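FYI, it's all coordinate maths here, none of it is from the lab. Here the structure is a predicted model, which is why all the values come from computation and not from measurement.
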Structure 1
């Protein structure tokens, strides 16, 4: 039983790592964190599993007049998913979607270059891949990341988060070999409400946490 709220993302990641370490040792594990908030938690998991830590960059595609509302998500390699039901319901036209996709594609590319510093995406075929984030609200960004990573041929794909909504976890179980979520409190409004410290993680923080010295 996990006591909520978590102190911060590092504590949440430590508790997530403890749970994963109770399980059989995974085959050739690699941890891919979703920046920026998933990187502190991902570092704890990678350290515990003695696995490499990298990132899969994902950006929410926000509704043009309500950017906080996701109509989809885009990942590395310009791989993206769309919530066609929501798009139809709100009457979002193709040109509006294309403009948001273009803007977020540029931001994904910027973060890729900044965080990886020229390193390519790791080869995932034959590896057990852990996708780690600080929480799941709708699950859209994790869903996009899962579909992108699945296309790279991992041996097994596991999503691991400290906290999430029941609906998001149910949605992701269809896309992952396993979805581990330590807590699914209800009602669930936002990930940040389950952390005492949910301060923003900066680009500089991500760069520092991805260095070998951090591990």
Structure 2
């Protein structure tokens, strides 16, 4: 028997919470183990119950979703975080990714995409709402490449591309090594070399670059 994924829902609007619960009810492998209506209550509940996934609204009272995600990355790092939001602009998505969020879903897309997004995050992937991924990332690719005298795209080997793609999707070095059947040291080398070629310093920068290349659509 497959173990159900334990999920906590956090939103300050009772109607939204009820709607999310109803959407989740269609997925037999999900179990809602708790709900919270403000950021402080959400932090306490998530740290206490340690669910597999917490779906949180960005605009919550007492502690907003971004600040909550930052706290959880330190206090409950095993919990995967997905934010549900009205915000469609670059700044909020960047802050969310930098805070360790693994899924960014627009409230207007929840009815169609919530289950898919939750599955992607639970299986170790990264989910960015399809409605905004192009809008958010299309103008950012150049600024995340190392400055050179040429505007050409850096040449990555097939192996470097695959390692960076899997890293952007959230796979660990060991998981990536198992997937492509090479040693951990080799994975670290491919990753370092690829990041250097692209002029990327952090995982958040890699995720943004990955979105411009269409890598995240392969989740």
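Structure summary
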| read-out | value |
| --- | --- |
| Which of 1, 2 leads on percent of Cα pairs over 18 Å apart, for residues 68-131 alone, largest value | 1 |
| Of the structures 1, 2, the one that -14500 was derived from, the read-out being helix-only ellipticity at 222 nm (-39500 (n - 2.57) for each DSSP H run of 4 or more, over all residues; to 500) | 2 |
| Which of 1, 2 leads on relative contact order in percent (Cα under 8 Å, 6 or more apart), largest value | 1 |
